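Listed after this line are the structures, all set down as structure tokens.
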Structure P
Amino acid sequence: MDRERVRPVSLPEAFSEVLSDLADLLHKEVQLAQAELSSNLSAKLRGVVWLGLAGVFGLLTLALLSGAIVAWVTTFGVSLHLAFLTVAGGAAILAALTYLAGRQESQGELFPSRTIEQVKHDIETTKEQLT
């Protein structure tokens, strides 16, 4: 057996060890919170990128296909203004679908809730050890 574990430890030494371990634990919890926050921010950033892409695709759809589709719709005997409205409605549906994809991606939680729960658990464990 290890001699240090067998020898009796005084109360100030035990208290000092507990405080040292607590400081180390809190430092590790802060690092965990930083990692979790970074992960959550990355998810939010991906959501923003998806929303930006939704806007770009919406504009590209309108710019590149509108003229061709309007011309095609008019070949069926539809008036020009009704053809423009039909094409605009289709482009709006595509833009809404890409917006919903981006919104779903960006709705993740930003607050480091797992770390907070772990810190609460650590505090309870420390309280039990000190009493």
Structure Q
Amino acid sequence: MKVFVATSANQGVRAHDEMSCIEGELVWMVAPCPLSLRYPDGPCNCGRTFRGMYSDGWTTTAVVRDVDGLTREDYETALTASHDNRPGCTCPFDAPAMVDELIRRAAAWPVGTVVGRRPQRIIERDRMAA
């Protein structure tokens, strides 16, 4: 199954690039807050980053990988566990819908493509020059 995983590839193109995830860990997308929707490069990073499912870190770049043996059920279990281990999180969260969205979005890209996030879009990172 094609998925997005954290990568440090193409970091440093934008002033706000960050990578505090573990290289290669599964990532997901926190729902962007109103401030991030209005100012994607503003003080809140929730609309421009992916969140690591294991480390709970942030990254502004992810890469599409084909993970053999990963099932949709495994993917949802990992995401649910990641979210449930975040104390005090009040962000909107629907694990089945998020997994469906991640699978759909990753399927649209060739394996190896480095991507970045804008609040409502995933864009090939090479096209996101500062």
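Brief remarks follow.
- Identity of the structure behind -28500 (criterion: helix-only ellipticity at 222 nm (-39500 (n - 2.57) for each DSSP H run of 4 or more, over all residues; to 500), calculated), options P, Q: P
- When percent of Cα pairs over 19 Å apart, for residues 13-76 alone is worked out for each of P, Q, structure P gives the greatest result.
- Among P, Q, which structure scores highest (criterion: relative contact order in percent (Cα under 8 Å, 6 or more apart)): P
- In terms of mean projected area of the Cα convex hull in nm², the structure with the greatest value among P, Q is P.
- Looking across P, Q, the calculation of FRET efficiency 1/(1 + (r/R0)^6) of positions 45 and 117 (r between Cβ atoms, R0 = 30 Å, to 0.05) that yields 0.75 traces back to P.
- Test item: distance in nm of label points 7 Å out along Cα→Cβ at positions 29 and 93 calculated as 5.3, pick one of P, Q: P
- Here distance in nm of label points 7 Å out along Cα→Cβ at positions 21 and 53 is compared for structures P, Q. The highest value is that of P.
A short reminder: the numbers here are calculations on the coordinates, not readings from a lab. The model shown is predicted, which means the values in this text are computed figures rather than measured ones. Cβ atoms are built from the backbone, for glycine too; each structure is taken alone.
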